1. Given that mean count of other Cβ atoms within 10 Å over residues 4-11, derived from a single structure, equals 23.0, which label among 1, 2 identifies that structure?
2. Of structures 1, 2, which gives 56, 46, 41 when Cα extents along the principal axes in Å is computed from the coordinates?
Structure 1
Amino acid sequence: MQPEKRNQVGATTLQITQFGVGGTAFGNIYNAIEDSQANATVDAALAAGLNYFDTAPLYGFGLSESRLGQALARHDRSQVVISTKVGWRLAPLAPGETHESLFADSPRFRQVMDYSRDATLRSIEASLKRLQTDRIDILLMHDPDEGSTNDGKPFYAVSHFVQAMKESYPVLDDLRRQGVVKAIGLGMNQWQMLYDFAHAGDFDCFLLAGRYTLLEQIPLERFLPMCQKKQISIIIGGPYNSGILATGAKPGAYYNYEPAPPDILDRVSRIEAVCARHHVPLPAAALQFPLGHPAVAAIIPGARSADELQANLAYFRHAIPADFWAELKHLTLIHADAPVPT
């Protein structure tokens, strides 16, 4: 597959490369990296013909946006597409206050969910400063369920749906009408609430993290056909399902941001056996699978270094025989109706 191939976002004129760069690593997810690593990763991505970078205030509490802005400031902004998010407001920690976070050595902030009009506008302004840019191409409302489904809670156990549509959505919609923003949408770890958002507003794209992957295809039945009908492009975050589809089913492998449970380890182990028979690296299958679906415009794996990015690009280009996908379907390891890359 060609990482530099560009796909249209929804019904807009915006074009993004089908292989983009996710910004969680720039925010020190799990472990800290150096600024120089972020710079080198961005340089390598642009040299490979990639044009799409996704970030958010939440990733490293501003660190991801700052690093991305610093790295991109050395390049032609007109050649780059940036998406960032609103919804999580950054509040300074009080003296002596601490908090648990997935992001190592991050600035002293905590996240506060706030979809008010004022918070949305202030969030955009702060993102522009950190990104060192005068515009954001794609604006996404971030985690209106506060990521609660990652903890196994019901889809609406935590919901800011009403405030997001009443106060934040009109801001994004107005910016799009003015041409200040080219596309708007949401970024979440569940598809069920996104399904409802799609019927409540006019969106160009959804960033769906971890829910349409080599491991999970439930959105295939209702969600993705609806997105096709409404011309809503899907951007796949977390194509490695937080790590296990990159590392394989080894002890301590991560799934959904925590150690993988036994049933997931077993399923990945069986997928790995098929990979071995067809000489297909597991990460190659994981990165390529989502783009078999016509609703999917891009995948955005994160990368901690230029070497890691290059490794991902090599996996993405790896030729995968049709028999490999056929065997996965035969063994019911992927959905029988899942479109696969050709």
Structure 2
Amino acid sequence: MKKYSVGWGLTNICNMNCQFCYSKIARDKNQELSLSDWIKFIDLNHDNIESINYGTGENTLIDDFFIFIDYVRTNYPEITQSLTTNGHLYEKIQSNSKYYESYLRSIDEVDVSLDFADKSKHTQFRGQPKAYDWAINTLKMLQQDHKKATIVFVGFDETLEKENITGLFKIALEYDAYLRLNIYRPTSCNEEINKRFILSEDKLYDALDFINENYRILSLNDSLLGNLYTDELVSDNTGVSSIRILPNGMICPSTYLISDEYLSDYSILDGKILDNLEFPQFEAPPLPKECDNCLIKDKCKGGVLDRRYLWYGSLEERDPYCPTRSSKDLPKQKYKIYKKERISVHDGYLPTLFFENREDK
């Protein structure tokens, strides 16, 4: 039976005003479903679900989130549940001990969004004066509760400055957290936003070398970077074993491919659907012609699928960060990967990079 890693946004609501937000346009026009809709879907499809990460909006803003995670844990304890939060989790559970109990019992791991180690930069970037304090308070709580914690940050040139990387690792060390990097995707139609936030190739590779020299790389779950820098086979599971459920119940193949053109024909309102769900374009994507003579073409297969769509509108193009695009050779250096097991529900769910502090740091 096919098993999915599911990303699920239960709500459109968010209490941030992030300039880079990849889901704002889709969230603004979507209608939300109800708790009864979520429960019916889980009841019918739980056998096909390995894990759920709740993201997209800030799920902790709605009371039904806590009711739902309790329902899933009570009835389907084999499903791993995780939460991506901007830090509002801590704020929310102060108001009701039942919310705290639900989180303790039902959530296995938590991603906390923190893009800048500097408080003023992060709050300005997120458009929320409490953003930094919320994030730190949530990290403190996770540490006290012995929950698996990750600091997740969006990767663009400013966040990959060495000073900021070092600062984020220090915070991760203080609160026993992993550090996870999501490379920015140009989902916005605003060219000025994309111009500011699209990560430059040199900054990406310089940052990876810096992290490799000073910290530990746990996972490069990225079909380009993982196959460039390791001898392991790293596949892209977009639309194959990982999917995204939007607040209106529509299903898409990726956290980033959420506009109408990428949606499945199915909604979670359609009943038992995960046995039949398919995204054919991702099952056997074409190998770009430019990859014909590449030494890692059989592993990389052209690179990350969502990046190819978002940069070029086609899977016929290779990854925008492929070194051969700028006439560079493939790197000869291989990074040591310290992963002993699957790091997180995100490891294999979407193209993302995991790091941790070295023991001597």
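Bear in mind these aren't lab numbers, they're just calculated from the coordinates by the rules spelled out. Since we're looking at a predicted model, the values are computed, not measured. Cβ atoms are built from the backbone, for glycine too; each structure is taken alone.
1. Values: 1: 16.9; 2: 23.0.
Comparing all candidates, it corresponds to 2.
2. Checking each candidate, the match is 2.
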